[in-house]
Structure P
């Protein structure tokens, strides 16, 4: 399965609702990801531009995009940033393949 870093930011209205009625949003997110064949590896409240960060596995790029679309369609998020992740072993394999490609920079 593919692994993704997810960074989300709530709208001001969503933050106001969470301050008024605190809830653990993972209680609704984990079952949603599981219903799509995925798995939460970890999730954290974060500081700065994003309000929450998670690492999840999903069966495909299509599944992660569907998850993003569903979450954004709810209207409670300003941002849903997805970063595909790979293992260091996969990175070394990419480096090896890159070394075999004949590329010429623009003149």
Structure Q
């Protein structure tokens, strides 16, 4: 794994691109301390990690329901709830609000 300082990244961003195109990950440092990491994007990484992160972020913003989150990630609702729990995302309150709204529509 390569290491690249913020100053070097600012002055020569094409170096980072070159590393990523070669499939290399890079630690980004500031004053010698790691502050981030870049990963080359491939289908496996996208389908496993990034897709989950994007789906959870959309859920947190209210743009995906629990059911749609589960569907997008090919999970059942129980697994989707476990995923949200593991990421510290509250799902019960939003679902309770949806249930209340649905009940009010029926009454």
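Summary table
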| read-out | value |
| --- | --- |
| Label whose coordinates, when distance in nm of label points 7 Å out along Cα→Cβ at positions 2 and 74 is calculated, return 3.2 (choices P, Q) | Q |
| Structure from which 15 was derived, relative contact order in percent (Cα under 8 Å, 6 or more apart), options P, Q | Q |
| Source structure (of P, Q) for Cα Rg over 2.2 N^0.38 Å, computed value 1.34 | P |
| Among P, Q, structure where helix-only ellipticity at 222 nm (-39500 (n - 2.57) for each DSSP H run of 4 or more, over all residues; to 500) as derived comes to -12500 | P |
| Answer label among P, Q for the case where FRET efficiency 1/(1 + (r/R0)^6) of positions 58 and 98 (r between Cβ atoms, R0 = 30 Å, to 0.05), calculated from the coordinates, equals 1.00 | Q |
| Highest-scoring label, criterion being mean count of other Cβ atoms within 10 Å over residues 66-73, among P, Q | Q |
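Here, each number is a calculation from the coordinates, and none is a lab measurement. Remember, predicted model here, so these are calculated numbers, not experimental data. Cβ atoms are built from the backbone, for glycine too; each structure is taken alone.
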